[in-house]
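Got some structures for you, see below.
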Structure 1
Amino acid sequence: MGMGTSSNWAQAGAAALVIAATGAAQAAPTVVATWNNAALDEVRRGKLGPPIVARALAVAHTCMYEAWVPYDARAIGTTATAPRRPVAERVDANKAKAVSHAAYNCLVNLFPAGATRLQAVMTGLGYNPADTSTALNTPQGIGNAAAAAVIAARRNDGANQYGDLAAGAYADYTGYVPANPPLPFCLPSTPGTCVNNTIDPLSWQPLINDKAVTQVYIGPHWERVTPFALSAASQFDNRPEVIAGPNYR
């Protein structure tokens, strides 16, 4: 009886997975998902570090959100680019076109090396990447204007995207130097091969891998980047607990 019950549950579970997979295969991706996948494709092709990728995706989705706001009854944007559109214009086709123009312009700005691929995404969706109108009574104009506004708002956000603060996109401009020297590669199983040269255990230490390649820091200036949803990077930071105090444990 137990075996039969387990078998029935297994068959039911397998059937559910098949149904779910079939439904997922048939469901067309939303325009936002399409552009998110395009952004992730550019991320995979590049060499940006995690904090830089996080900023890029946040900028991209902010652009898309700003393009969608005028077509919603209550949504509030962050750039106040376009007035709310009449109810008759709040249709999926207009939203998709506005979002696509915003996403395209934003991603070309973030990933200029992928311009040709991003153009292909636009044309594949049936839109004209060469349409640079900023008329706020058209979906393409709203999308283009939304992207321009968000890009301008993040122009001097401290990320150094354009290499204005130090040579090279996203390059550090704080003069950061690791507090610890590189930690040599070693085999713990081989006595005498591991050396502890750590100076400050609370600071990052670059590692040397088995190919004699030393890690390089990423984004030490990132604490100076303007947050997206906070008034300051330290807004919710608490003071350190007193050692041996009731909350320290």
Structure 2
Amino acid sequence: MVSEEIISSISPQRFETYKRVFSEVVYNDDKCDIRHTILFYMEVQRLYSHFFIPIQVLEVTLRNNMHRAFSEYYQTESWFQKLVNEPFCSKNSKNMFTSTDVFITNHFSRKDMRHRILQPADYVGKLNFGFWVELLQANYRQTQFWQFHTEDVFPNKGKSKLGSIDDSLKRVKTIRNRLYHYEPQWKNQKIFLNLDDFCKNIEDKYLLIMKIVGFCSVGQKDLLEEYALDFEINIEGFKNTFTDLRDV
């Protein structure tokens, strides 16, 4: 059957997660069938699709802000090795830089460009989101860099503390990783009180991403307003669809 093929492509284990949540938030036993559960799954994916552009904007804006700030701090755009040699540099940062360096070197070697001198832009474009988030860890926050360049990286943070921004970016990293691995945006044991509670869980995550984009660049956040409006319209449509289904 078509439904069995769809469930198989999603994976039975993952589908069960959505089935459980669907039964929690819709709680109409007559409607908790395979067809409506698949509909629920697909509509949730539609909501998740709104996350990708803001996350991409955040990644690019954050890394470019940090690159400019570290370039000024170390007086060179090739600041990466200087950071790695600092006594406060974390093992994670060193490992991420080393693996990226190897990846870039191998990439150019395969293209018969092994003698090409690596440029700062090569690293900025290839270092993953986790590398930049790592630079807000507590051992970095005590350094002179953040004392003098916080406003360069987060010019619109207001009274938000770096520790709070660090916590938020760690949450965004988890959201990003779950999206890119097609995982639900909740822990398996998470219990939702109702449909509004479920939607709030999604809305809060979206708004968190938008907030951090705004910390980095008001202009970028303004450019995303149209996408944010689409998200609001879609989540209201989602609520209406499953409220109507629940009340039938």
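All of the numbers you see were taken from the coordinates with simple rules; none came from a lab. Nothing here was measured: the structure is a model prediction, and the numbers come from that model. Cβ atoms are built from the backbone, for glycine too; each structure is taken alone.
Miscellaneous remarks
- Read-out FRET efficiency 1/(1 + (r/R0)^6) of positions 213 and 237 (r between Cβ atoms, R0 = 30 Å, to 0.05), computed value 0.30, structure in 1, 2: 1
- If log10 I(q)/I(0) by the Debye sum over Cα atoms at q = 0.13, 0.23, 0.27, 0.29 Å⁻¹, for residues 125-172 alone is computed and equals -0.45, -0.77, -0.88, -0.95, the structure in 1, 2: 1
- Between structures 1, 2, the calculation of relative contact order in percent (Cα under 8 Å, 6 or more apart) yields its largest number for 2.
- With Kirkwood radius over Cα pairs in Å computed over the structures 1, 2, the top value is the one for 1, the highest of the group.
- When helix-only ellipticity at 222 nm (-39500 (n - 2.57) for each DSSP H run of 4 or more, over all residues; to 500) is computed for each of 1, 2, the one that comes out at -14000 is 1.
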